[in-house]
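Some structures to go through are shown next.
None of the figures in this text is laboratory data; all of them are computed from the coordinates on show. The shown structure was predicted, so the numbers you read here are calculated from the model rather than taken from an experiment. Cβ atoms are built from the backbone, for glycine too; each structure is taken alone.
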Structure P
Amino acid sequence: MKHGFKPAPPPQGCTRRAALQTASACITAGAAPWAQAQGIAPPPATLQIVGPWEFTSLSPASSGFMLLNLQVCETLLGASDNGRPQPALAERWQVSADGLAWQFTLRPGARFHNGNRVTAQAVVQSLQRAQKAPALLSNAPITAITAEGDGALRIRLARPHNALAAQLAHYSTLVLAPESYGADGKVQRIIGSGPYRIAKLVPPQQVETEAFDDYDRPASTPAPAIRSVAYLAAGRAETRALMVEGGQAHLAYGLDPASLRRLKRHAKVGITSVTLPRTVIVKLNATLPGLQDVRVRQALSLSIDRAGIAQALMGDEALAATQLLPPTLADWHHPALPPLQHDPEAAQRLLREAGWQRHTDGLRGPDGQPLTLAIRTFLDRPELPLVATALQEQWRLAGIAVKVQIGNSGDIPMGHRDGTLQLALAARNYTNVPDPAGTLAGDFSAQGGDWGAMGWHSDAVVQALAELMRSTPDARRAQALRATVTQVLQDELPVIPIAWYRQHVAVNRRLQGVSLDPLERSYRLTEMHWSNA
């Protein structure tokens with residue numbers, strides 16, 4: 001070793017991890033007096049993160065996104081920033097010439113947090129569980145998933161399915177150790193294979209993790225500088241901002257506009273931002289008599305001052321959505337599409353054509369009856385209640401009465417399934433599956449989707465998305481298929497786009513190496529470190 005220094009072997013029976021912890025403690029103890037003598041505070045022992053997202057369940061289908069972000073668990077495949085498939089637990093893969101057999105080779109050194117090897121059979125068991133409806137993988141035409149020895153597995157398909165790579169990167173397909181499951185098949189504890197492992201879990205608010213020293217990182221990659229992480233779910237955006245201001249948190253996600261403006265002036269807090277493939281949308285129940293008519297949906301859209309909402313509530317007029325998918329999704333953003341506009345007079349004309357008459361109170365409704373709609377939203381994204389209130393006022397001016405109901409994010413899919421939902425405001429991530437075609441296919445299937453269409457479908461959209469997911473069409477054909485999807489959604493408005501989305505995160509200035517994942521798959525904790533300043 002360098003400088004002729006050779007550490008003493010750990011005591012008999014001492015594990016590698018315990019030895020590393022002891023060494024770390026000695027280094028910290030030795031460094032602290034030096035740092036104090038230099039007037040430098042030692043780095044925090046634990047990275048504190050605060051965000052709005054609760055850990056609602058041990059099931060990957062419910063809270064897998066948190067396990068992925070905290071780098072506790074891994075999927076078989078990953079995704080680059082632009083959504084292209086990347087190795088993850090599988091270091092390589094190949095597809096047969098007919099597209100019906102996919103072969104995956106696992107990283108040979110991958111281990112679960114209980115020390116056991118990640119075997120092909122363990123991966124197969126996790127993927128088979130992820131096939132159960134309504135989980136995303138249940139939509140794939142899989143006929144069999146089989147292990148081929150310890151280090152390889154094969155997925156067989158009934159028909160070619162080009163979207164499989166993206167679906168295998170979705171958080172609902174996280175791979176857990178067999179010991180994670182109880183006799184009933186439900187997850188009892190989280191044993192993943194990522195660079196961090198669960199040290200403490202107190203649902204729904206607290207998760208604590210520690211670095212997993214047996215993670216099979218490349219020899220050239222140093223161990224994570226951040227050794228322990230504590231995540232806290234805090235419902236109010238103001239609380240999250242105050243925590244990072246006061247030093248109780250080092251990273252704060254989900255900032256409201258007022259706090260964001262204040263934090264930008266704070267000496268010890270920086271702001272890191274990234275534009276996301278996420279759109280603030282209004283989901284409509286097209287089975288309601290008042291919303292079946294496309295002219296009414298178009299009138300609702302024309303009544304919205306998107307530029308005003310984007311400027312006043314999101315701090316950037318450029319975020320006003322002119323179509324569903326933002327420019328960051330270059331393949332799916334259609335520059336030639338006539339943009340969504342704010343035109344109150346055109347909205348009034350369409351409502352009259354649809355039979356919505358004004359009443360003595362100034363409100364409109366179909367068939368001579370005033371109509372009051374309810375729009376559901378939630379606090380996880382702090383700007384959503386503010387946007388809902390702005391929409392309420394803009395629609396009131398158009399003669400449309402809307403009540404705002406603020407609850408939990410789960411109220412929207414629940415209302416979709418039981419049919420009680422009328423309107424909903426949400427921020428939809430169109431790369432939950434890295435390829436947007438997968439998310440769109442779920443949202444706008446013939447049956448609709450929890451965060452997409454309700455009581456509406458288009459054969460042209462369903463067929464175009466099916467072809468994109470089934471095969472790999474040439475560039476011109478793929479462009480034509482995507483154009484069909486975006487054109488129909490723009491014309492029919494099963495969901496109404498409001499604004500595109502920019503993620504802002506408050507960062508303690510001592511924390512270095514912070515970067516934001518535009519696909520929201522990882523907090524990238526292994527890239528962070530503390531500065532001495």
Structure Q
Amino acid sequence: MRTTTRASSPAVAKQGRVAAAPGEQVGPPRPSQRHAAGQGPGNHDPYDLLIIGAGPAGLLAAREAVVAGARVALIESRHIGGNCLNEGCIPSKTILRSAQLIAEMRNAPNYGASSPVEVSVDFAAVMARMRRVRDRILRVDSPARLGDEGIDLHVGHARFVGADAVAVDGTRLRFRKALIATGSRPLLPDIEGLAAAGYLNNETVFALTALPTSLLVIGGGPLGCELAQAFARFGCRTLICHSEPLFLPKEERDAAQMVSHALAHDGVEIHLNSNVVAVRLEGGRKHVTMINDGSTATTVVDEILTGIGRLPAVQGLDLEAAGVAYDEATGIQVDDCLRTSNPRIFAAGDCCLEHAYTNTAEASARIVVRNALFRGRQRLSALTVPWCTYTDPQVAHVGLSVRQARAQDIPVKTYTVPLHDVVRAITDGEEEGFVKIHVREGTDRILGATIVGRTAGELINTISLAMVTGLGLGRLARVIHAYPTQGEAVRQAAQACARSLAPPVLLRKRGIT
């Protein structure tokens with residue numbers, strides 16, 4: 001059991017622990033003081049860190065703060081794990097794996113194996129497996145486990161009642177510092193008749209137990225593309241409607257084009273530069289009106305999945321009472337250190353960041369713990385954050401694109417290795433894709449990269465590591481990879497960079513230039 005320490009002020013002790021004011025307890029409550037989920041705390045002293053939202057950002061911040069010796073409250077109104085565990089990354093990637101296996105079974109003759117005349121899909125079993133996986137992972141973040149770690153869990157809806165206090169279903173909790181990590185919620189398209197006809201989003205699609213006969217996906221972002229491909233592979237007639245000329249608008253054009261080809265190959269009916277303008281329910285089915293370049297068309301489907309984006313979850317917190325500035329569309333306003341307009345209160349994750357990714361949420365939570373409890377000055381802008389869309393092939397990206405670099409007047413040179421030139425990709429029959437790495441022209445300093453391929457999400461981590469450590473692309477050529485692996489594509493790009501820089505370096509060493 002940790003002993004209580006005393007100090008003259010609520011500052012952070014030099015030993016790395018949060019020091020308490022006279023009469024206040026440091027660290028988690030003693031076992032006798034811990035309360036059941038939803039009950040009041042063992043005492044009424046201010047929490048060192050009070051966290052609203054038990055998603056990836058909130059959970060990580062709570063655990064890191066407790067390890068640092070802080071007394072922590074974690075408040076959650078719905079379910080622990082947030083969107084990622086319950087309606088996002090975990091369930092979607094689980095069913096994507098099932099869809100990938102089904103596609104591989106259908107392609108078995110290309111690898112010398114026999115496949116059934118028709119591969120049947122037990123969709124109910126797919127979804128049952130997803131729920132088992134989700135439940136298994138959830139055990140890591142169970143209320144009992146959080147309590148054992150020393151975190152005071154309060155189940156209920158939190159709202160601010162002052163600059164240093166919140167109320168959770170009538171119970172008032174005070175804090176020295178607070179973190180808002182409430183995540184985001186689905187954005188409902190403004191389409192005539194959609195709400196009346198009914199629709200699915202990422203919070204309801206994973207509750208399906210029967211495969212729809214037909215599905216229209218509205219939105220060609222990561223969620224829309226991933227699930228459109230999966231449902232098509234399950235045997236559902238799938239359409240996808242996207243308002244822009246290419247899917248994945250944040251990605252480079254050739255990467256987005258490869259995703260479009262992959263969706264079409266799997267049988268997805270693609271409608272680009274198209275907008276859904278009206279939906280009506282007739283005979284139990286949804287009649288959807290779409291407009292493309294002034295032409296109107298109607299299609300009939302059983303289900304509609306909206307995947308056009310998300311909005312920050314900032315409603316109902318009474319942020320005005322705490323003096324926290326926010327915008328309904330962009331979320332809580334924070335500075336580069338993730339501090340809000342109230343210096344006691346910070347924010348992290350989807351409720352305040354442009355990039356709504358789990359890794360970004362966790363990284364921002366680490367920044368908050370250091371800045372809030374240890375008076376640090378860590379900055380969001382210093383992060384190097386990769387992301388990946390888990391279509392097949394995957395699209396992964398980190399850093400700047402060519403377009404972004406040129407907009408900043410940074411001269412760029414790109415090294416591209418198509419996967420059909422990589423031995424392991426050829427042997428695996430996974431030649432669709434490329435590794436594209438951007439460096440500042442005349443140097444080997446990596447500015448960014450885009451990778452398309454079956455294992456792009458794994459390969460991008462090498463580039464992220466190099467960027468964070470300041471390792472130039474040319475130096476990656478010295479790294480010996482296990483052979484044969486698809487990681488050879490990164491090494492080939494690095495070798496090309498090293499060769500392009502070698503001649504002038506040698507000339508300078510000889511005193512010729």
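Things to note:
- Label whose coordinates, when P(r) over Cα pairs in 5 Å bins from 0, in percent, for residues 189-260 alone is calculated, return 3, 14, 19, 18, 15, 14, 10, 5, 1, 0 (choices P, Q): P
- Looking across P, Q, the calculation of mean count of other Cβ atoms within 10 Å over residues 149-156 that yields 21.0 traces back to Q.
- Winner on relative contact order in percent (Cα under 8 Å, 6 or more apart) once structures P, Q are ranked, highest first: P
- Source structure (of P, Q) for Cα extents along the principal axes in Å, computed value 83, 71, 46: Q
- For 9.9 (mean count of other Cβ atoms within 10 Å over residues 293-300, calculated) the corresponding structure among P, Q: Q
- When FRET efficiency 1/(1 + (r/R0)^6) of positions 181 and 429 (r between Cβ atoms, R0 = 30 Å, to 0.05) is computed for each of P, Q, the largest belongs to: P
- Parent structure of the calculated result -0.36, -1.08, given that log10 I(q)/I(0) by the Debye sum over Cα atoms at q = 0.09, 0.17 Å⁻¹, for residues 349-500 alone is the read-out and P, Q the choices: P
- Structures compared: P, Q; top value of distance in nm of label points 7 Å out along Cα→Cβ at positions 53 and 413, i.e. the largest, recorded for Q.
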